[in-house]
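Undergrad: Okay, got some structures for you below.
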Structure P
Amino acid sequence: MKETKLGDFEETILLLVGILDTEAYAFKIAEEFESQTKRAVSIGAVHSTLNRLGEKGFLTSEMSGATAERGGRRKRIYTITASGQRALEESKDFKLSLWRQYPAFAGNLKFGI
């Protein structure tokens with residue numbers, strides 16, 4: 001049976017694919033990860049995570065058209081599947097449930113998500 005849970009890094013990469021939408025290709029995802037988290041990431045880690053998310057059925061990908069800016073090379077653009085959306089929703093719900101149970105924050109949570 002395929003693993004259907006998301007690790008923290010996987011969740012972040014999947015969210016970035018959704019944020020980047022039609023610009024969700026590996027190099028751009030890595031750039032956005034570094035921009036959002038202020039942490040370095042290797043392109044290899046991004047590629048292996050994208051592949052793993054694809055194997056789990058959370059992403060699909062297709063090749064874009066060639067562009068002059070890339071010397072005629074094409075980009076692999078990633079898209080979140082319905083299963084990927086569900087996995088993100090379940091992860092968000094679980095984490096919000098935990099935050100709401102943590103006494104130091106329970107009364108202060110104003111997540112409208």
Structure Q
Amino acid sequence: MAEDWAAVARVINERADALGLRQRELAERSQVSQAIVRELQLHIVERRRSARTLEALSVALGLHPQHLDAVLNGQTPPAPDPVVTRLDNLERRVTEIAGVLDSIQNDLRTVLRNTGGQ
């Protein structure tokens with residue numbers, strides 16, 4: 001069976017959108033270069049990627065490590081580990097909360113600076 005890189009691109013894009021991940025964030029999470037992530041997402045270059053690349057992207061997207069490889073080869077992907085999925089959801093939520101707290105801290109600094117620290 002021929003490899004289906006277009007299907008891989010669809011899965012990566014749909015999952016990244018669902019998770020609110022930008023290309024740069026996906027590259028950082030997966031430790032795959034942003035250039036490779038871009039090529040895969042845009043289905044620009046069809047060439048064999050290492051199993052580690054597809055596995056790293058699968059994991060970064062909260063999927064089973066073999067998910068993208070299965071999609072590439074026209075197989076049914078294995079179900080993700082529910083514990084890993086839950087941990088990923090918690091990690092995203094903690095990151096969101098940290099962002100809100102940073103924003104509040106910056107607002108408080110501005111208020112203190114504008115009121116002379118009183």
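Only the coordinates and a few stated rules stand behind these numbers; no lab work does. Nothing here was measured: the structure is a model prediction, and the numbers come from that model. Cβ atoms are built from the backbone, for glycine too; each structure is taken alone.
Undergrad: Can you say which of P, Q returns 16.8 when mean count of other Cβ atoms within 10 Å over residues 56-63 is computed?
TA: Comparing all candidates, it corresponds to P.
Undergrad: On to the next question. Out of P, Q, which has the highest value for mean projected area of the Cα convex hull in nm²?
TA: Structure Q comes out on top.
Undergrad: Let me ask another. When helix-only ellipticity at 222 nm (-39500 (n - 2.57) for each DSSP H run of 4 or more, over all residues; to 500) is computed for each of P, Q, which one produces -17000?
TA: P
Undergrad: If distance in nm of label points 7 Å out along Cα→Cβ at positions 24 and 88 comes out at 0.6 when worked out from the coordinates, which of P, Q was used?
TA: Only one of P, Q returns 0.6 for distance in nm of label points 7 Å out along Cα→Cβ at positions 24 and 88, namely P.
Undergrad: Ranked by distance in nm of label points 7 Å out along Cα→Cβ at positions 8 and 32, which of P, Q sits at the highest value?
TA: Across P, Q, distance in nm of label points 7 Å out along Cα→Cβ at positions 8 and 32 peaks for P.
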